[in-house]
Structure formats: structure tokens, C-alpha cells
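**Student:** Have a look at these structures, which come just after this line.
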Structure P
Amino acid sequence: MKIEGNKATLAAVPQKVFNFLSDFDNYEQLMPDQIVNWKSDKETCSFTVKGMADLSLKFAKKESPRLLELVPNGKTPVSFSLTVFLEPDALDEQKTVAHVDVDADLNPMLAMFAKKPLENLANTITSELERVFK
């Protein structure tokens, strides 16, 4: 299942946004309310999704300044990745257009339950980035 998140325009150059997103300590402020028990360092994070599961993430790719891919770190109930895309705004190179995509390997039954929370995660990260970089 592939989910394409909403796009947002951020008031910062892509490199500045990339540097911020390259440190998991900055992600807690980007998470939806259902995320609790947050722990992080620069390269990994772990948290609980209320009523669902405990998860841990790490960076799989960092392609400065345009892409970051986050994947599960260790055993997880679901195989998935979050990819953050950053590109210069076509009208103002001092701004960045950002969006988050989720790619999850889910059976149809699980996909039905997980689609909304995964969409919420992708869109919350993007809207919170917009708030941080306004």
C-alpha cells in the first residue's frame, strides 16, 4: 500500500530542512498525538502508537538535501518505510516543497485498518514541518 502525503511549502531552503530532519531528536515535535513514549538519538527513535504497537525507526537513506528514508529498526509487526521528499520551490528557491510518502507491505484486511493512521502520520509530519519552518 502506497500513501502519498500532502505537500507543504516551508519557509526555509532544502538544506536547512534536511539538516533538521537528519536528527531523530527533532521528530518528536512532528508526530501526531497518538505517538507516546518517545525516545530518540540522532540516528534512531522508538515510540508507542497508542492502542497499536511499539516501533523503532532508523535512517535507511539520506540523500542531501532532497530525500530521507526511515525504516523499522528491529522486529516490527509491519514492513514499511516513510520517505520524506524535499525540493526547492519553483517560484522561490529560498523555500522548500516537502511531502511524506508511506509504503507499507500489508495484507488487505490490515491495510483497511492501517490506511487512515498512516495517512494521518504522513500528513501530520508535513503540517508540523510547515509550522516549524514558517
Structure Q
Amino acid sequence: MPISQEIKDYLKGKVAWVATADKAGVPNLSPKGTLGVVDDNTLVFADIFSLKTRKALEENPNAAVAVVDPAGPSGYQFKGKSELLTSGPLYDKVAADVKAALPQVGPPKYVVKINVTDIYSLTPGPDAGKKIG
């Protein structure tokens, strides 16, 4: 199931938590304020200060992304394979967005593109944790 318009609208302006694990299985969790939706199957975020995230993704491309709204309460989890981008049109677009929003941090070191394979509900209730896409 692709990322629905409802989910795309939900993600706008929210902080995402990205989970990775290196080749030894050591987990890492990092907040990302630059999460965006590229298309119906792809998420993207910029690396601004993510040394452990980058190392883990270089060794193991699997990633999980959680976005929740505690005031809702509601949320979604996405799982997929990542690709690190250091140039190209998508990198340039995300870099321009980061520069406009956070001019003090400079360009991202890289951009992470995630091909979403699974979507789960994080909304409390009987469907919490169920695969929805």
C-alpha cells in the first residue's frame, strides 16, 4: 500500500524518529526534523549531524521511521531500505529546503532516501502495531 494522502498530510511539520542498526546489530535512534515525502513509496531526510546514523546505514540499509503526535494521540511507523545521496536532483532539492529552513547549519552532508516497504499504525487502540500498508 502506498503512502496515502492522509498520511502525507499527517507527516507535515512533525519530527520523525529514525531507527537504524549497524552490521553488529547495535541500534541507533535519532530525531529528524527534515522528513519529507518524495512520492507514494519514498521518504527522505537530510543528515545534518548524524554520524551514527550514516555509519549504520552504510553497513545496513534497513531503517524504521516513527512519527507520532502525542496530542493526537496518533502515529505511523515506516520500514524500508535506505540509500545515501550526496548529489543529484533529490539531494539538491532537500539541500535547498534545509538552507531555507535552517540557514545556520549549512548544506546536508547527505540525504537519506527510504524506499518504504511497510507501514504500521502507532495509534493507540485495537489497531496499534497492525500493518496498514
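Values in this text are rule-based calculations from the coordinates and carry no lab data. None of the values given here were measured: they were computed from a predicted structure. Cβ atoms are built from the backbone, for glycine too; each structure is taken alone.
**Student:** Using distance in nm of label points 7 Å out along Cα→Cβ at positions 54 and 86 as the calculated read-out, with 3.1 as its value, let me know the right label among P, Q.
**Tutor:** Values: P: 3.1; Q: 0.8.
Working through the options, I get structure P.
**Student:** Say we calculate relative contact order in percent (Cα under 8 Å, 6 or more apart) for every structure; which of P, Q gives the highest result?
**Tutor:** For this comparison of relative contact order in percent (Cα under 8 Å, 6 or more apart), the top structure is P.
**Student:** Using mean projected area of the Cα convex hull in nm², single out the structure from P, Q with the greatest value. Let's see the in-between values first.
**Tutor:** On the way: P: 7.5; Q: 8.1.
Largest value of mean projected area of the Cα convex hull in nm²: Q.
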